[in-house]
Every structure is written in C-alpha cells, then in structure tokens.
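Before anything else, here is the set of structures, which you'll find just below.
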Structure 1
Amino acid sequence: MSAQALKPVPAYEDGTLRLADGRVTLRRPLAEDAAAVAGHMNDFDVVKNLSRAPWPYTRADAESWLAGIAAEAGPRGAYPFAIVTGGALAGVVGISTNPANPGEVELGYWLGRPFWGQGYATQAARLAVRFAFETLDLAVLEAGHFADNPASGRVLQKLGFTYAQDVARFSKARDCDVACRMMTLDRARFASRSEQGGASHGG
C-alpha cells in the first residue's frame, strides 16, 4: 500500500468546516467541549474500546487533548471531529495517521453511552469517510475494532469496510494487548456503494 499524507484543510483550521447529514453535524472540537468529552469518557465501557485513551479518564485529559488540537501547527497527523446532535456533543470521529506506520490512515470514533444504538455512529463515520476521500483525497482507509466489540465492526461493514487481518493492538485503558480486527475501504468501493444507496442506511 502506498504511503498517504493528510493535506491541509484551511476551513478546519479556522473552525468554519461543518459536515452535516440528517441528525448529525461534525465540527472541529473546541476547548469548551472538555466537560462533555470528560463526562462521556469517564465510562470504562467507552474507553476500553480505544487504543490510546487512558483510564481513569479525567477532565484534565480532555483539556490536554483539546489543547493539542488547537496547538497543532504544520501538517496535521489527525482530523478529529466533534459529533454533535441536538446541540449536544455525542462523541468524536476522526481521520488520523497510524502512529506505528504514518503512511497508513485510519478512521476511528467513539460515542457516549446515551447515544449508543441510535444510528449516530454510522452517520458520523460516513461523513468522516467522505471527508477522507473527497477532501483529503485519500485512496484507502483502514479501521479496526477490538474483537470483543463487534458492534463497531457492524458500523464499519455498513460503510463498505471489509476484513483484512487480525492483529494484537495495545489498549492503554486495559493496559494490555487486545485482539483487534483490521478492515480496509478504498475510495472506489465507497463511491460505488454511495451511488447504489448501499451506504445510505442508518444503523
């Protein structure tokens, strides 16, 4: 797979970028999101499904993460988005380079417990994937979910991701390696499914 880089997006940098689809809007995370981020992430059942989030997760962790987004200069290694519905922050979705292999770009997301099972993850992830292919001009996206979190795999399958390999990935919250199922999606497949309506269903 050829190396990919994340190109600059001025509208993201100045905070004006909005991606919307029905009930969900994506925007750049803001410092004032700290309380909502910390509130949702103070839940082990959320954090255990992420690779790099610590446990316990505190308000200071949220503030540090948000400050890092605001301070990042030059080429970004990630484009995180706040998932907003009904005026409330429901979670985060993002496109980021793989720290272990910067030539690979991944989709990742989480939702707070009150927003589970209502189709928000699928809508938000679809917007982020479209941003990756149409705005960032990426050719291929990867995504992974821990094997004990099959619901995340179902979201990815709805978008057209297919399974590639199983690997061990470290979970900071669990403090151990966890079986992780890696998936891939290329731009042509996503476009084809979108044209056919296969990626238009909630879930």
Structure 2
Amino acid sequence: MTTQPGILAIWHDCRPGGEAAFEHWFQSEHLFERLDVPGFLYGRRHQAVSGSPGFFNFYLTDSPAVLVSPAYRARLDDPTPMTRMIMSDVFANMHRTVCTRSVRHGRFRGAYAVTARSAAIADLPGAENVIAEMTTRDAVASGELWVSAEAPGQAASVEETLRGGDQKIGACLMLETLREVDATALAATVAARYPRAAVGVYRVLCQIGRGDL
C-alpha cells in the first residue's frame, strides 16, 4: 500500500429481540456485500466481554478514500431490504467513524481486542509509545491507532438516516491479545492511563478477507 490504510470503526448495540435477525443479516449478506466494494480488504466482528456497546466491528480498506468512494456511497444509499430493516429496527447506540490507521505494531491478529475510543486524539497522549511498548509482550498480538478521517459537513447516507444518526469518535487505540485474561489486564491499564476514553474488551466472533471469498 502506498498510503495509510483506512479503517471503518463501528460499535453498536442490538435492540432486544433483534439478535437473531442481526446475526443472520451479518453472516449471510452484510460482510460479503461490503467486501465486494473495491478497496475493502478485511472485516472482523467482535462481541463485548466488558464495556459497551455490546458489539465492535471494523473493516480494513486500501485507504480512507475507499470509505467515501462513489462505489461505497452507492451501496450506503441503496440498502437491501434486509439492511433497511436492520438499520431501522435493530441497530442502537451506533458509533461509526471513517479512520486512518496511523500506527500498527505487531504482525498477528489476536482472539481478543481492547478498544479505547475517545472524542479527540488529544485524549490519548503518547498512544504510539504505549502501543510500541505493549506489543513487545508475547501475550499481545498487535496494536493499532486509528484517527478520524471524517470530512466535516458530509451528508448522512440513507443507511445512517435509517439508524437515526451516528455518534463519532476522534481516535481509538486498539490492542489485540491471545487470551482474555491479558485483554482484561491491559484494559485496566489503558483505562487508568486514559480516563477520558471509553474502554472495552471484545472477543472475536468471525473474520473474512478478500482471499476467503
């Protein structure tokens, strides 16, 4: 890649009674539909062990520009019937932000993710050094820093309108670990260091990349 990768970072809850429909939609349609957009490389789903919202998902793209491209915007503005139902009736407490992946240390993916999301990058001082230090530990698979690449004043898509609007982040520090006990310990350390950040521990549900299609 010649530019920094893009990340679509999403946290959300599911309205009670909508869990089965949400699971069917995500596994049978949504992940495949997104990876069909040029520039999408990888998608990963997580569920909360601690913290909120209850779900955390992210997509890796060639660059942040992919996430505002005409091809992707066309998808957002012409949702499938199932997507319309999920967006309007199932999603709740939606946090969704287009980001640049400005830092990555480590070469692996882990079974658990610690996320520390904040309203501004200034709330995560020294994050790059924290990631570099923590990823020297065998228990930590990798670490990344995501910084919002949202353009101010961008019109909401049809999907966002169906959801009733999304909350935005300014930045997120993410660490992946091999085991839950290490993720829980790291989350406590990160929360103490960054009291203005919302910290959660999430376990991986599934992942899919272009090579898996």
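When distance in nm of label points 7 Å out along Cα→Cβ at positions 21 and 85 is calculated, the result is 1.3; to which of the structures 1, 2 does this value belong?
1
Can you say which of 1, 2 returns 2.4 when distance in nm of label points 7 Å out along Cα→Cβ at positions 69 and 133 is computed?
The read-out was computed on structure 1.
Quick one: relative contact order in percent (Cα under 8 Å, 6 or more apart) came out at 22 when computed from one of 1, 2, so which one is it?
Computed on structure 1.
With percent of Cα pairs over 30 Å apart derived from the coordinates and found to be 14, which of 1, 2 does the value describe?
1
Bear in mind that the values in this text are calculations on the coordinates, not laboratory data. Because the structure is predicted, anything quoted here is derived from the model rather than measured. Cβ atoms are built from the backbone, for glycine too; each structure is taken alone.
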